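Input: structures, listed below.
Where a number appears in this text, it was derived from the coordinates with a stated rule and is not lab data. Please read these numbers as outputs of a predicted model, since none were measured by experiment. Cβ atoms are built from the backbone, for glycine too; each structure is taken alone.
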Structure 1
Amino acid sequence: MIFKLFIDKNCQEEIVANVHARTPLICEIERLVQQDSQPDQIAGYIDDEIKMLEISGIECFTVENEKTYAVYQNCKRYLIRKRLYELEQILPDHFERISKSAIANWKKISKFKVQLSGAVDAVFQTGYVECISRRCYSDLKRRYGL
């Protein structure tokens, strides 16, 4: 087996493995690479404190006044220093865009609430409510059969 490592701060990171067959070692390498590309924690800021938030405990990411916040399972809102499009690239598949200004953790939605106006709200386990845009709702409806 030949191992090569090239360090270049100006290029995009890429891992390529040329192998004869899938072995337990190759499966473990793949798992480690995938795990590293999807972090299980993200830094959240509240007042003058920084807290590492478990991704699985975040109910929703939302944007207000051009700042991104994470609504956490303890009902607190933490400032996140990333944009929604950056979060979409690193979050697991169960996080879905529900509007132009929100990404929801699909596993934390307890119910959907239809308003008289026809708008649909996602109600999370802590009681936090976020409106789902009509365009995103039609995509979610097609994908998940809502």
Structure 2
Amino acid sequence: MRVILQRVDEASVEINGKTHNTIGKGLLILVGIEESDHDEDIEWLSKKIVNLRIFNDENNIMNLSVKDIDGEILIVSQFTLHALTKKGNRPSYIRAAKPEIAIPIYEKFTKSVSTKLGKKVKTGVFGAHMLVKLVNNGPVTIIMDSKQKDF
């Protein structure tokens, strides 16, 4: 699983001209799923995400997690995170899981993050064309991949 994590003051997902979900201060998480992803990937990423200390404390040092600040999380599926761009000019998405595999993993991931956060997370709609809007605070943007835990 690969995620792009963005510290936001606000974020929203719009589908067909209507706001589907919105959050205030917290994290916008774009998640890409591979066919080789399993429960271990979900567990590692969800634990890491809710405990990652990227919010400022009273001394303006990134020392607090989204859980510490009682922040919100918006999770949006994005298969293009697994784009292969080595050959030619058209990205290949062969590494991205097909919906029949990706949807259950996405749902488990969302539930795992929600459980670890201690409150419901908000989501986009898997496979829908979405407009994602955000105000990135910092900017703070972090890429994490469950297949590269040692980096």
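Details
- Per distance in nm of label points 7 Å out along Cα→Cβ at positions 2 and 138, the highest-valued of structures 1, 2: 1
- Of the structures 1, 2, the one that 0.6 was derived from, the read-out being distance in nm of label points 7 Å out along Cα→Cβ at positions 98 and 130: 1
- Structure responsible for 20.5, with mean count of other Cβ atoms within 10 Å over residues 74-81 calculated and labels 1, 2 on offer: 2
- For distance in nm of label points 7 Å out along Cα→Cβ at positions 18 and 106 computed as 1.9, the structure of 1, 2 it came from: 2
- Value 14, calculated as relative contact order in percent (Cα under 8 Å, 6 or more apart), assigned to which of 1, 2: 1
- Label whose coordinates, when FRET efficiency 1/(1 + (r/R0)^6) of positions 26 and 66 (r between Cβ atoms, R0 = 30 Å, to 0.05) is calculated, return 1.00 (choices 1, 2): 2
- Parent structure of the calculated result 17.6, given that Kirkwood radius over Cα pairs in Å is the read-out and 1, 2 the choices: 1
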